[in-house]
Structure formats: structure tokens, C-alpha cells
1. Of the structures labelled 1, 2, which one yields 2.1 when distance in nm of label points 7 Å out along Cα→Cβ at positions 154 and 186 is computed from its coordinates?
2. Taking Rg/Rh (Cα atoms, Kirkwood Rh), for residues 26-81 alone for each of 1, 2, which is largest?
3. Out of 1, 2, choose the structure whose coordinates give distance in nm of label points 7 Å out along Cα→Cβ at positions 34 and 58 equal to 1.2 when calculated.
4. With P(r) over Cα pairs in 10 Å bins from 0, in percent derived from the coordinates and found to be 8, 34, 40, 17, 1, 0, which of 1, 2 does the value describe?
5. If you rank structures 1, 2 by relative contact order in percent (Cα under 8 Å, 6 or more apart), which sits at the top with the largest value?
6. When you work out FRET efficiency 1/(1 + (r/R0)^6) of positions 106 and 194 (r between Cβ atoms, R0 = 25 Å, to 0.05) for each of the structures 1, 2, which one comes out largest?
7. A value of 1.6 was computed for distance in nm of label points 7 Å out along Cα→Cβ at positions 18 and 162; which of 1, 2 is the source structure?
8. Can you tell which of 1, 2 yields 0.90 when FRET efficiency 1/(1 + (r/R0)^6) of positions 66 and 170 (r between Cβ atoms, R0 = 30 Å, to 0.05) is derived from it?
Structure 1
Amino acid sequence: MFSADFASRLKAIRKKLKLTQQGLADSLSEKQTKIKDIETSKQRVSPEFAYKVEKLYNIDFKWLLTGEGDMFRGKMDEDYIEIPVFCEVECSTDPCCYIDNKHPTDYINMSKTLLKQINANITTSHIIKVRGDSMEPVILDRDKVLADSSKKQLLNNKIYIIRVEDTLMVKRLQKLPKGIINVISENKKYNSYTLKPDEDNYEVCAQVLWLSRDMN
């Protein structure tokens, strides 16, 4: 179904979007090695992969199949924006800080339409790579999450990036009486604990709104 020229067209899409192979892989929930193998014609392209590229990046499917016509349906620049990717955040207890880090490790082009659908602020949203197993099965090790640092007001039972002392982590937060917060790990082998506003040094940094997962 897909000719060898698909490899060159996929690379052209990536270059047009100013994405690295890793950045494209992250946005498609694929491995970087798969993107590399497709671009070098070492791996055949499945219809499912092609449809995912078409849908996510508003690619004209006829152009994707044949190279005929325009690459994008409509104007690509009007609907896509670069979202910065910052360092890894642990779903455990190891310290990490992405909000104070002024230098993103990469950028992912995301649809403004999608960001609007998940109620994300374009200027304050970041992609963060997650490590650890304490939020499984909801968030897995090496998932990428989109967090909005303008959304610090606590909504009950939502997932947030939270800083406790010098440690930054991903947790589900539950509001309790008197301003107390219950910090919950989805993985039942980790115990929940509470934070008291007058006794503990903590900050709700950003709400997690979306995630990307490698399905391989």
C-alpha cells in the first residue's frame, strides 16, 4: 500500500515541523528507532501508523500516499505550536525540577485544537518525561505528560506535578478538610500520605492534562 517514497515524505514532514526523530516519536507514541527505520526504508509502514500521522499533523492523505498535491490540509502554521519538553520527573522520591529549568531538551509540535480540547494554556504548558512506577497503571514509566503550570488551584482527585521540600513528583491529589492534601500513588504498593498547609513545605506546580505512551 505504501511505497518506499513514504520514507522520504515522513522525513519531509518531520523537517517541516522542525522535529527531531525523538520528538516525532514522542508525539506519535512510538519509539525513536521505529522512526529511524522507516526513514531509512528498513521498516515497512502500517496503515495504522500512516493514519496516525495524517490525523495528528493534518497531513493530506493523498500526498502521504503518492506525493501529489499539498503536504498539509489547510495551513499547518495556523494550528500547530511548539511545546517545550523538559527533564524527567520521578513518580517516586528522587528530586527533579523542570519549572526552574530554562532550557528545554526538545520541542513537540502539538495541535492548538487539541490543546483547546484539553483546556491547556498554550503559553504555560510543558511536556515532561516521567520515570518510576508509583503511578501505574494510570501513568507508566517513560510516559510523557503535558502539564499546565497555570493550573495550580487544586481540583479534587486530579493528577498534578507537586513539589515537596526539594522533590518534584507526579501524584494524584485529594482535598481533605482544613486544607489538608492526601497524596495518592496509583500503585498500591506505595502508601498515601497527607500534607498539612501549616506544617509541610510543599507547592502544587502544575496539573497534568494529557499523556503520550509508547505502545511498543
Structure 2
Amino acid sequence: MARVLILFAHPGQRHSRLNVRMAQQAARLDGVTFVDLYAEYPRFNIDIDAEQARLVAHDVIIFQFPIYWYSVPALLKEWQDLVLEYGFAYGQSGSKLSGKLFLPVVTTGGARDAYREEGSNHFRLRTLLSPLEQTASLCGMRFLPPVALFSAHDSALDGRADLHIAAYLRLLSALRDETLDLNAVSRFELLDDDALSRVDILRGVTPNPADMAPSGLPAGSNSARMSE
């Protein structure tokens, strides 16, 4: 059984419509270590040794956060700058994270159509998350397609929220139980609602060509606002 670590970073939890619900459900799963970074480090005084020890003790590293200005929230960036040190995460003798899985789990305020070259944000979501992908690569981790929910503000009203949370929990369980076919999943550009709703990705069935990366995922409205 794989050891799963979720590092949750949300500076505006009182306004959250989805991410906090996802976090609460994920924290209850057996075999999952859940850390609320903003609760743990309200003044950004990150315990580097403790965080590095957490990373070493787990097999799957998950960053769960809302998109803030096309990037991660400030504390999560600070965490990366301090914890992923030369000699620990990369560089000479820096192989402590080598072989681990890395998964971003994100929500956006904007709709799918905003996140494409012709959309209002001009870039695909996977492209905007490329710094995390390269960080994982430099640290020797295997990057998995980001889990993404677009238009998170509306997800409770249109019925997507409960479905997304349930799918997220199934994915976490599959990662923990090591039943996820990583090669099949890695062929997706994003693990969005459509991809997550398919039991076949958990069983290792090859995704449809239209869903493979890079794909023409439809994408929707404005988006630098926080996701939920």
C-alpha cells in the first residue's frame, strides 16, 4: 500500500465552496496523511526538517490548491522554495524524492473555454502548471496529469461538486491501493470531470484519443479569480 501525502494550501477557506469539502473528505481516508499548510504555518515559519521528513516518509505527494493568479498560493510557493533544497530534492546527492509520484489537484474560478490559446487566459491549464511539472521532473518524481475542476464557484449549483469529490476520493484510494494504471492515466492532459468519471482509467483502460495529451479540451470564462 502506498503512503499518500496531501499538502493542502488555501488562504481563503472561509470563502471556499469546494476545496474545503474536498479536503475534509480526503483527510478521513485511511492511509492518507493530510496537512493544512495555512493552519500549520499561519506566519509562514515553515519547519523545513519536518516537511522534508514528511516527504521522505510518503510515496505519493499531492498539492491541493485553488489557482491564484495562474499559479499556486503564496505559502505553497514559499514551501517549495524552502523545502525542496539542493542536496535534498535535486542536485548532487539530492535524490530523496526520486521515484515518488507527484499530483497537483486544482480548482479554477474560470470555465474551461478560458484555458486555451483562444480563450481569455491564452494558455491551457496544463501549460500554466508546467513549473510544477518541471519541478517534479528535476526532483526525479513522476508527474501525473493534474486533477482539475473548472468553474468551481458554480459546481454546487450544477451538481458537479458531489460527483467531483466522489471521483477524487476514488482516485486517492486507487493511488493508495496501487491499483491505478499510471501509464493509462498519464496519457490524459488533465484529469477533469470527464476523465475522472470514467472507471476505466482506474482499471487501466486506454483513454479515447480525444482525451489524450495534448488534447483539445474544451475549456470556459474568466479565471484569475480564486477557484472556490
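1. 1
2. 1
3. The value was obtained from structure 2.
4. 2
5. 2
6. 2
7. Structure of origin is 2.
8. Label of the source structure: 2.
No lab work stands behind these numbers, since they all come straight from the coordinates. Predicted model only: the values in this text are computed from it and were never measured. Cβ atoms are built from the backbone, for glycine too; each structure is taken alone.
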